[in-house]
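Listed next: structures, encoded as structure tokens.
Read the figures in this text as sums done on the coordinates, not as results from a lab. The model shown is predicted, which means the values in this text are computed figures rather than measured ones. Cβ atoms are built from the backbone, for glycine too; each structure is taken alone.
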Structure I
Amino acid sequence: MVIRMQDEGPPVITICPGLQPKVYPKDNVSKAIQVMVETGIGAVAVTDEQGKIIGIFTERDLLNKVLVKDKKTDEIIIGDVMTRNPIVGNPSWSVLKAIKTMAYYGFRHLPIVDDTGNYLCMVSIRELEKFITQIDIGVEPSEIIGGD
């Protein structure tokens, strides 16, 4: 399937994998790791009981705030090590706007929330890369990588 990207592409919500990896601030880090492994996404949204996003916990948070300090994952509460008030995307954002935002800030994951702050899904750079590979740029792959 070849996709021709017009303007800035379709809404980013259309490439959300449908996964909503999330935990609550009182969950421990072990729970977050379990959710990340089960979904195959290296980040989880941290939401309140109403589904509003209040933070994000990523593989980088795990490495820099937990493991490097020799802390036990079942004793650390997510609310203590999450990144608070993360930058989020809107479901109506174009794919290109999501890519630009993630590139600008150096993110690999972007939570998508509705206009009231309810968490909808997590977009990863992996999904965006898969989408990009389907765009018709008018050049054969062999021309880019120097093949026959």
Structure II
Amino acid sequence: MGSQSLRLVPAADEHLRFARELTRVNMRDYYARYGLVWQPEAFDAEWPTRESYLIEKAGQVIGFLGLTTEKGYLYVRDVQLIEAYRGEGVGAWVMACVAQMAWDRQCASSRLKVFKSNPAIGLYLRLGYTQVGEEAALFWMERAVDER
């Protein structure tokens, strides 16, 4: 897939509904599996505190990326793709963008949490992320910026 057709576009308040619904749909099976309850009001409350981007392919919105810059690291809060676009290399492209952002911001690392049964773990491991902790349903993963 040519990355020239992909781009990140800053998200605005009018994109909240899309991001919330995509996250709900993508995460519902994980929430059910681990006995968690989806809380749309919590997602909405966090939206203004996050740096969010729409993921576009050839001008069509196919997902979103949510980040926060913490002390010394870039925290990937969400990478959500419409199901039809998974497995095409979009996730790897997004994570390469994250690596560049972390580098540009002089962060020591990028971090994320991922459900233990999420197949994206394989991608994160291939990209150099390592497991640094865990919760009942989640692995904590981190990648040093100099490993770009």
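A value of 2.3 was derived for distance in nm of label points 7 Å out along Cα→Cβ at positions 14 and 126; which structure in I, II was it taken from? Intermediate values should be presented prior to the final figure.
Details: I: 2.3; II: 3.6.
Here the read-out was taken from I.
Computing relative contact order in percent (Cα under 8 Å, 6 or more apart) for each of I, II, which one ends up highest? Present the calculation step by step, with values, prior to reporting the outcome.
Working: I: 30; II: 19.
Between I, II, the highest calculated value is found for I.
Taking 1.00 as the value of Cα Rg over 2.2 N^0.38 Å derived from one of the structures shown (I, II), identify that structure. Present the calculation step by step, with values, prior to reporting the outcome.
Working: I: 1.17; II: 1.00.
Source structure for this number: II.
Thinking only about mean count of other Cβ atoms within 10 Å over residues 22-29, which of I, II has the largest value? Write down the numbers at each step before the final one.
Details: I: 18.2; II: 15.4.
Largest value of mean count of other Cβ atoms within 10 Å over residues 22-29: I.
I, II: which one has Rg and Dmax of the Cα atoms in Å, for residues 38-77 alone, as calculated, at 11.5, 33?
On the way: I: 11.5, 33; II: 12.2, 35.
Source structure: I.
Can you spot which of I, II the value -7000 was calculated from, given it is helix-only ellipticity at 222 nm (-39500 (n - 2.57) for each DSSP H run of 4 or more, over all residues; to 500)? Numbers along the way, then the final one.
Values: I: -7000; II: -10000.
The value was obtained from structure I.
Once FRET efficiency 1/(1 + (r/R0)^6) of positions 86 and 134 (r between Cβ atoms, R0 = 25 Å, to 0.05) is calculated for every structure in I, II, which label goes with the largest value?
On the way: I: 0.35; II: 0.55.
Largest one: structure II.
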